[in-house]
Structures are given as C-alpha cells and as structure tokens.
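Take a look at the structures listed below.
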Structure 1
Amino acid sequence: MPSIVIYPGDVVREGMLQDKAFLKRGVADMAVVRGADGAIGKEVRRTLVPGQPIPLNALREPLVVKRGTLTNLVFRENGLEIIAVVEPLQSGAFGEMIKARNVDTGQQVTGIVQTDGTLLIRGN
C-alpha cells in the first residue's frame, strides 16, 4: 500500500510503498495489488492514498507515446524500412495498438507502440 499520496501519472517507486496486512474479509475479495512487485514501475491512473490497498485497475504500464507528441512511424517489410513522422491521436504503453495521423499526408494509420516511443507497422 502507498506510504505517501501518489498522483495520476506518477510511476510507482520502491520508497512509495509499505507492507501492511489487511483483514481477510473484504480485501481478500477485492482485485488489489498483493505485493510491491505488482506495483513498482507501473503508472498510477488515479490518486492513491496512504494506508489503503491499491486496486489493480488503478495501475497501468507507463505510457511510452503521448497523444499529440510527434513520433516516428516505422514500416518494415522484406528488408525495406520506411519512416514517417506522425502525430499520435492516442497515448499508449508498450505493445498497445494506437491510431496516429501522418503529418505530411493527413492519413490516419495504426501502429504498435515500441519501447523507444516509435510506432511500428509490419508488412505482410
């Protein structure tokens, strides 16, 4: 559980958490984080307060691509690689499929978020 208030957009670090045992009735039936490993490195979706269990749906993988921040779209097929600049229409974490707009053509495309913040499209 949090040892301090953790705000939306913050990434959980080890010093932000403390262990606490909860009564089995109630908390055991809830979908909550069961240990620090389940929270460290995750991004907070809503404010977490000290002393309360962390609901699983209050955390997500950190966003790698932010809506409106230009990034590269990479198309790969049979050794050919084409790179274009796009404006993401959605934010996304690694592995998520999001929509973006090509800044040169205005065409909407869909790509998979990569760890380096690019979007990947693979050919057939």
Structure 2
Amino acid sequence: MDAAWLTKQAWSTGFLVAGLELLVIALACFARLVIELFRRREVIVGVLFAGMLLMIGGGWVLGVLAGLPVGWRYTRQWGIRPWMVVWSLALIGGVGNILLGGMLLHMSVPDWKEWFGWVPPF
C-alpha cells in the first residue's frame, strides 16, 4: 500500500460518508413531511407515507422520492419552502456524493492521476 492508494481510498470514502450524511438529512425532511401531512388532515397520503417511513430499505427510498413532488405541490399553500429547498439540495448532494465516491473507489491510481493530474494529500 502506497500513499497515493491510501489517499485515493480516503477521498472516495469521504465522498461516500458525506453522501450518506446528506441522505439522512433528506430522510429527516421526509419524516417532517409525514408529520405535516397529518397536521394538515391529509390522512390517506400521511398513512401511505408513514408506512413507507416504517419500511426500512426500499420504503425509505421510495418514500423520499415520492414525497418530494408531494411536498413541492403544497409548498406555497403550507409555507414549507425553506425545508423543501433543504430536502431537495440534500437529496441531490447525497446522490451526487455517493455516485462520485463509488466512481473514485473503483478507479486505479494511474487513472486517478490521469483524470485529476495529481493525487491530493490527506
């Protein structure tokens, strides 16, 4: 193991961890939408999304993606624009970081040097 390989691994792992952190924020915003749905008496959609929130794995992914357009639909009416923006940016940033981290993880050190021209230090 040389320093360049360790540096590449550290950068790719950092992007993956940052992506997971942003996706946790997106999941928290989805939970907030579920609470807001029940507060606004949207019971049918609230129960559907609460069921997705309780299903670990695929339900979370489907709920976060399906809840985003529902939340934007009620943005003006309910005054929830600030955290809808946070949710959207967290989701885009999280997916982007995970894709970038996965791409960097599978690159070889010579490919890394070819793409970026250098290997950044720790």
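Each value in this text was obtained by applying a stated rule to the coordinates, not by laboratory testing. All figures in this text were calculated on a predicted structure; none of them were measured in a lab. Cβ atoms are built from the backbone, for glycine too; each structure is taken alone.
Hey, distance in nm of label points 7 Å out along Cα→Cβ at positions 20 and 36 derived from one of 1, 2 reads 2.8; which structure? The read-out was computed on structure 2.
Which one of 1, 2 has FRET efficiency 1/(1 + (r/R0)^6) of positions 4 and 60 (r between Cβ atoms, R0 = 30 Å, to 0.05), as calculated from the coordinates, equal to 0.25? Label of the source structure: 2. Sorting 1, 2 by distance in nm of label points 7 Å out along Cα→Cβ at positions 84 and 108 from high to low puts 2 first, with the largest value. Out of 1, 2, which one gives -500 for helix-only ellipticity at 222 nm (-39500 (n - 2.57) for each DSSP H run of 4 or more, over all residues; to 500) as computed from the coordinates? Label of the originating structure: 1. Given a computed value of 20 for relative contact order in percent (Cα under 8 Å, 6 or more apart), which structure among 1, 2 does it belong to? The read-out was computed on structure 1.
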